[in-house]
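Below you'll find a set of structures to go through.
Bear in mind these aren't lab numbers, they're just calculated from the coordinates by the rules spelled out. Please read these numbers as outputs of a predicted model, since none were measured by experiment. Cβ atoms are built from the backbone, for glycine too; each structure is taken alone.
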Structure 1
Amino acid sequence: MDALTAFGLFAVSAMLVCYAFEHRSRWFVLGFAAACGLGSAYGFLQGAWPFGVVEAIWSVVALRRWWSAR
């Protein structure tokens, strides 16, 4: 496993964990947004720009949900 694949695995795993615990705290929503940002970076770095764009959009959606939960 190369470093880029490990980074992608970390990003997607963090997304899964934060999504599973979103109902417990709004900070998990923020963590999900950050993990989506990492997933977006991974998508662009590996050359899968559609994945990168979709994850960037998910990051913005999650940030808006976190902001609204205040």
Structure 2
Amino acid sequence: MAKTSSYDELAQRIQIAIQGANRRQCRQVHLMPQEDDDLDAWDQIIGQIDENENVDITRTPEGWLVSWVPAEV
């Protein structure tokens, strides 16, 4: 069984947090690194999230506040 990378583990954790916010329809989530997280992985993922047109990311002392509006269908 292949070991999951810290990037993959972080991406999965963030995806779960965003999906939870979508289910609650708040369309906002505060992402906060844990003490043992790889900060380079965080930077990479936040950069990828920020590439989305309908997403706003605000840096906070604890992490990042990510909010979004649903894409029009």
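Name the one structure among 1, 2 that semi-axes √(5λ) of the Cα gyration tensor in Å of 22, 14, 6 was derived from. Write out the running numbers ahead of the final one.
Values: 1: 22, 14, 6; 2: 22, 14, 12.
Value 22, 14, 6 for semi-axes √(5λ) of the Cα gyration tensor in Å corresponds to 1 out of 1, 2.
Which structure, out of 1, 2, was distance in nm of label points 7 Å out along Cα→Cβ at positions 26 and 50 calculated from, if the result is 2.4? Could you put the intermediate results ahead of the total?
Values: 1: 3.6; 2: 2.4.
This figure was derived from 2.
For helix-only ellipticity at 222 nm (-39500 (n - 2.57) for each DSSP H run of 4 or more, over all residues; to 500), the calculated result is -29000, so let me know which of 1, 2 that is.
On the way: 1: -29000; 2: -13500.
Traced to structure 1.
Rg/Rh (Cα atoms, Kirkwood Rh), for residues 18-57 alone computed as 1.10: which structure among 1, 2?
Details: 1: 1.10; 2: 1.00.
Clearly, the read-out refers to 1.
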